[in-house]
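In what follows, structures are represented as structure tokens.
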Structure P
Amino acid sequence: MPRIFAGLLLLFVMACPVYAELTRDQLPSDAANKISDEQLELINWMMFYYKHPKPDEFPQWLKRASAAGLLKDDGRQFPFLGFEASIFMMNADKIPQWIKAIDALPEHDRKNILIALWLSDTKSGKSALQVKSRRTLISGDNYFNFKTDEDSPGMDHIRNTYMGYLDIQWGRFMATGNEKPVRNIISDLEFARYLGSQKKYPHPQTDEEKDCVIKEILFQTAVWSLRGNFQMHPKVLEICKKVYGEKVLNSHGQAALQGLLQFKTDKNK
């Protein structure tokens, strides 16, 4: 059964109340001891990219992120996939010149970045992936369960029950600052009605039981990540308030969002 992974980005964001930049002293001691200065700088560049977009620095960021080991753990790549694919989408004209820098990276890291390029579903990305060596590298099975031998679904058509869905949306937001990925995350609050599924189905057997458990985990992860990112990104809080006022969620989602906003209000008192 798929697990819901919280990416490296979210693991650090949720750990502490920060407002403009993640610093070492704001991290729990175990995380502070594991992250290097280089990794911290690279993560900050990614988390706040939408505020000061610098696409010309992106190839160098990929090179440094690879060298720093940020692109090695497949289980933590989902936010990076969302971030990288969004950068490719916004800068499709630059892909032909960026691809040379990507080709110079280690094979494992290069594969993950090329999957992000495939996910971007851009004309120039498709052209770059026609090169046999690149196409061969991403063909077949991959950790992310993407069918890269087929046409890309594009990021707007990833199912919201996909195990990396939430982290991909956060990566999209941090690249663009757009409302849409945050709204996608908020929509998973409607899964509140599946609370108790893990207790009810400790060893899910049927597809229906598995679906219920996955939706409960997605709900819990959405709550956790939204709450943490209220601190890091005030814009996320603004979007949540806007969605709550629109009353577009079902009753479960509306109640969950109200609880999140109330928690934020109470915490600030």
Structure Q
Amino acid sequence: MRNLYVCDNCLWNPAQYQDIGASIGFCLRYNSLLKNASHTTCRFFQRKDLPSFVAEDGHQEHAKTFAESHGIVYYSTTVAEQVTPYSHRHMWLTHTFDPYLHEVAMYHQMEKKWIYLETFPASRNPIKSIMYSSFVRRYIAQSGAQHDHYRMMLCLSSDLNETIELQLRDFRIELSSGEFEAVHETYLKDIVLLKLYALQEYGNIVHDDELMWVSDELGGALTSSWREFFASVRQCVPLIQSAIIASATQRKTFFPVSSEQNSQGMMANPVLVS
């Protein structure tokens, strides 16, 4: 059974999700490459495959287990993994440049991350979709309840309408065509759910139960075919957007006149986080 508490399932590592994504991961927490992401972890680990408020108990237990460890360590031995910063020079000299890894490293260096997030285009690319949901979840969690990111959530909800084109080359491990077909629909569903988890976490932050449990609207679609599942998700998008708008309107943050007059960006009172 796959270990769900290793770096390839962690929000701090945006460009990987289990067996798909960049060939090498990158940890935003430690500013380090993750060359063994299926075997390493740390005490700050945060699961991708569940909303944070659902996984909270597991996170606390994991943090206790690795409380004495320092930095990134191998899960089974707690032996420390070497910290390796991203190097443009090394990537090009060794012909190991990966565009997804590069984009995460560049995001880490950006000061105004909110600009990147709110102009992130809707993408059929599965890896960029995973990156987007991971970035957003980390950003809203670190910003906290004092900053309302409803605009970012509206963009993310709109992105749920985009189909995803998962291909064999998106996997970072070798798969036969038969193995690919066996896991294809599961991964497509997971990538959509990662976006829904961001919306649920936003609901938790702003204390909106409708958004917090929006995945309940899918009902039995979770066990249906990808086509039926995706159709159900698309039907939920107007409900999600209405809930976001109603919630922000109730808090009197929905496109206030002052932000329209004073802000040239997409979000009033942006927060600088890493």
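Nothing in this text is a laboratory measurement; each read-out follows from the coordinates by a stated rule. The shown structure was predicted, so the numbers you read here are calculated from the model rather than taken from an experiment. Cβ atoms are built from the backbone, for glycine too; each structure is taken alone.
Structure notes:
- Winner on mean count of other Cβ atoms within 10 Å over residues 56-63 once structures P, Q are ranked, highest first: P
- Kirkwood radius over Cα pairs in Å, for residues 40-167 alone derived as 14.7 - corresponding label from P, Q: P
- Value -15000, calculated as helix-only ellipticity at 222 nm (-39500 (n - 2.57) for each DSSP H run of 4 or more, over all residues; to 500), assigned to which of P, Q: Q
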